[in-house]
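There are structures below to look over.
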Structure I
């Protein structure tokens, strides 16, 4: 039997099972009672990993959740087709397929041979987790002109190989490889 997690022990970025589905905790707010005899309440902002829905729910501190049968496997992005996005499990070489709806806007971070972690719930792939930073090629950006910094604008738009558009410093040129924060989708530096 999997151990149970109390609501007041749930932390940000933790995984838990509620009403038979796996959830990812996005934020936690604990409100302590001000009156004697009041109950401590825990407000969770949580994402259902099967439906991708995000909502807030309040629980009593003593309520318990199960640990989900959630496994993270290291995988490499291969290609996309009508069936979905294909990844290769790095340990078993099994083909893991995620639907376009499941991948959503994260497709803009997927370049060929990108290493990711695939979440499997009860043996089925249900989600994707990226490393903190990915490296992508700049396919288009305007050349930075000398003196552009005088106007206060020290960044310019760049289109990356996946179609993602970000702001980059003026010195970045077309054809260079840049680092992108996967959470904020912002420029994180250029590769050496």
Structure II
């Protein structure tokens, strides 16, 4: 498994999964995303967004739309997506990153801490209201000093062994699913043999 920047050709794939998961797609740009990929099968496992909000006085960084596909959950994929997003923020000169999330307990594992909505940068205060109205009514504002990010060892180990869980796929349909009794049915081209 590895995490890399999204490519323009993955825009449709990203939009489909963002919509399926009910995540925020406001001001979508595929170049803001990273994608977790299984290096053996090239199957995409998860994604997340690094979004910069610029005003005249400041620029702030928000991590948003982190999603892991069914079959890949619980294997450290989301943790490594978050790690890559935080690294990108640090590389771009941000000391602090923010997240407006309905899953604050998940981010606390990486040292994110809740913050008061009133102490958020102005741009993110408006964003919090939008997000609560559109996709995450229970969104909690959180922040992290980039240098404080910590990856729990259990996620590192799980990510090394990550593989799609085939148990989440639907069973193959058979004749019985369509009300056909295979013992009694005759078929148009049955030769009687």
Structure III
């Protein structure tokens, strides 16, 4: 597993683990197994699932190539893709409750331990993130982990992960997005990027 040598010594961090699950898993029964495993593994631990945009985000990319609309529009549409995927993930595992705003997570995580993040577009617009394809659900998961702040961040991928590669090298190979390394510059929590089989 690739990880930076971070520790979470920040006294204000929440006892919450943020786990991004790639949208490409939507085509595999491993998605159901993955959600079930997370629910068991973190039975007594608050966890927030960040869904990738998957096929819905892929459609946005395809349409942009045809119609050439601006990146701000594409970014907003990709956030809607994550919202759709959150609904889909919940249909697969109803134990997870959909929640949109980071402040709602902070208010409810101690009571509702299994959460699915459906990103709030207005909140992310206020955060002034770069609206481009360099910022995908990977970086948004890091943004959420920073904002809470989380105890740990885990990215679960369908692609093979070479544990010898740095995060920058993974970005060069398009395993993670281009903005991820910048997003975690000041992170003070452990970060892991793993293949779904390593989670299971």
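No value in this document is a laboratory result; all are computed from the given coordinates. If you're wondering where the values come from, they're calculated on a predicted model, not measured in any experiment. Cβ atoms are built from the backbone, for glycine too; each structure is taken alone.
Distance in nm of label points 7 Å out along Cα→Cβ at positions 20 and 164 was computed and gave 1.0; which structure, I, II, III, did it come from?
Values: I: 3.7; II: 1.0; III: 2.5.
Source structure: II.
To test your reading of the models, identify which of I, II, III gives -8000 for helix-only ellipticity at 222 nm (-39500 (n - 2.57) for each DSSP H run of 4 or more, over all residues; to 500) when calculated. This value belongs to structure II.
Thinking of I, II, III, which structure, once relative contact order in percent (Cα under 8 Å, 6 or more apart) is computed, gives back 14? Computing relative contact order in percent (Cα under 8 Å, 6 or more apart) on every structure in I, II, III gives 14 only for I.
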